[in-house]
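Structures incoming, each one as structure tokens.
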Structure P
Amino acid sequence: MNGRQRILAALARQPVDRPPVFPRDLTLGMDMLDADTREVCAGGPGGTYHGPLSAECVLSLWRYLGQDALVGSIHDLGLDTEALGGVVDFPTKGVPFVRKPAFADPSCLRSAEIPRMDRDGRLPGYLDAFKRVRETVGENAAMAANVEGPLTKAAILRGTQALMTDLIGDPEYANQLLDFATRTSIRHMEYLARAGADFVFVASAADNPGIVGPKLFQSFTLPYLARLVEAAHALGLPVVFHPHGDFTSERFAPLVDECIATGIKGLQFSEECDLYTVKQRWGDQITILGNVDILTILKPGPPQRVRSAAKACIQAAGPDGFVLMASCSLHRGENLRHVKAMTNATTESLV
């Protein structure tokens, strides 16, 4: 099987020749070329996102790791921010970050237009990189349309603390913001689907019931997640959802059933979650993705410890209906040898 077949089979809970691996590297590829973050993300031709260089960073890491799925572009959380009037900073060898959210002034939402990936801000360069990677990898790897989930996208556009205040004090405005955030993510997935995406990955670190509580998760995350899933299915793409939180705890486990009810095909479980419990409870309903802990395993290593942790994940939740990942996305500064040890574990587990 090639990488694309392996990922799609896993998302359909069909047999695979080995568990697929998807590191979900968002900015890590820049380390392969020792690239300047500003040159890639903001300083290319015309002073904007450098599509060709972004693609080469992604492809260089793919050639080194051999992963089965790719995001396809160097991805930062501020991609829409500048097109909507906010400010993003670009550390030379660091990860871009939003310095001023687009809707720090809540009134800015009233006149905002959904950004277009073929026209606005840095997005055209991002789309160009995705197309270049798709053309190069062909069937050898699946391509993920990486979009932010409801509360996560809203937090990027508004600011996390301001959003938390809105959810409690002004739920009408919060819903308007979440509607805009969701329509933005849907617009992105439409462009990326036309560019060759194979599935949608809904990145939702801020959609965390441990932070917002189960009731707000049910009121704000789940309805808008259902809209994202419906839009993805209209494009013929399966959806993987990645919230944070301990979903194997008795308090939050029922929320997994509600997530599954939206139509997602897979759920990436973060570091708090026990994959054996996940497999026993939901393994016949969804594909499981996860969950080598970045902070305690992947960063400190050494490689043998990383391999052992990855194999333990495969043993707990694989081999079919499972995709090996880290506990969240990977960025500049991760130890490349440790990431390589994680990806190699999928083939070593067969021995």
Structure Q
Amino acid sequence: MRDNTPDGDVPQRLLEWYDVHARKMPWRVGPAERRAGQRPDPYAIWMSEVMLQQTTVATVRDYFARFIARWPTVADLAAAKDADVMGEWAGLGYYARARNLLKCARAVVAEHDGEFPADHDALRSLPGIGPYTAAAVSSIAFDLPHAVLDGNVERVMARLYDIHTPLPAAKPELMERAKALTSDVRPGDYAQAVMDLGATICTPKSPACGICPVRDPCSARAAGTTAELPKKTPKKPKPVRHGRVYLARRTDGAWLLETRPDKGLLGGMLGWPGSEWVDVSLTEPQTTPPMRADWRTLEGEVRHTFTHFHLILRIMVAEVAMGTNPNTGTFVIPKDFRPSDLPTVMRKAFDLTQTDDTSQMTARKS
């Protein structure tokens, strides 16, 4: 039986590969630039890592560019209005990250004079910074030897060591393996190298083992088990919840919007007044329209998937007169309303009203 301990030159193999194949990213200082003395901006590294949680690099690039252009320093972000930050975040999902982004920026300014601490424990004490983000900022921004363990690194470790324990139970073992490979030699570059390997070579499907820099010491490749790893505990089916939202447009084109409570899903985001989201097998959505109006049910429905459930929304629409006073929310005039500021599920509801408007105009013309 083959010993499932790769040889000790894995970090060096990865660094040599990274020096040639490092991905170019707007927040990254590449290996050549590091050798020339350039150092990463901890603010940029932190922001990119927060954005990349549960999101792809391709999606994050544009968001990162907009955030950095609008708030180039952590002090700028700390001074920003909550609504402005939430609006720019719209579409990235997992909106608690945006709230924690602001809390963390303000803590850095208030407690650390606007400088991210070059200390792992101090980073962990900041709002919204968990073990992974602290390790990523520590290693990438400050070149400290802290092991990172994201989904890409989990996959690399599982295959490199032929670990068959299913995730998430395997996480402690995978972390120990990742720590064992993290050395004092270029830890920032090594952290990015192992993440790049998982993203570009050791991919979930059809990994490019033939060109992998650690193919020789890879235990799963020797055992022929690469395609099986990492194993995962089957997920339970997601429940389906239902709700209703009210989209009221005033005769001057203003839309009725409300800011959702800070806690809970879509906390602090703009949205449409509506019901709670419930399992209709247990109870019906309880809701009261935000005002008296000639409400009608829009054809079609909004379907959206969150981390823990699927959501189906019925859309109620009405046109109301000037001077109408809603029980909740505020009318926002067209020049101040950007559909892009809405979270994805709310924007889907808005888009459905635009389709309805087009259909009605076509019907009137015919």
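Coordinate-derived values only; no laboratory data. Remember, it's a predicted structure, so these values are computed and weren't measured experimentally. Cβ atoms are built from the backbone, for glycine too; each structure is taken alone.
Across the set P, Q, mean count of other Cβ atoms within 10 Å over residues 22-29 reaches its highest value in structure P. Each of P, Q could give percent of Cα pairs over 35 Å apart, but the derived value 39 comes from Q.
Work out the source of 21 here, i.e. which of P, Q gives that when relative contact order in percent (Cα under 8 Å, 6 or more apart) is computed.
Considering all the candidates, the number was obtained from P.
Computing P(r) over Cα pairs in 10 Å bins from 0, in percent, for residues 134-205 alone across structures P, Q gives 22, 53, 23, 1 for structure Q.
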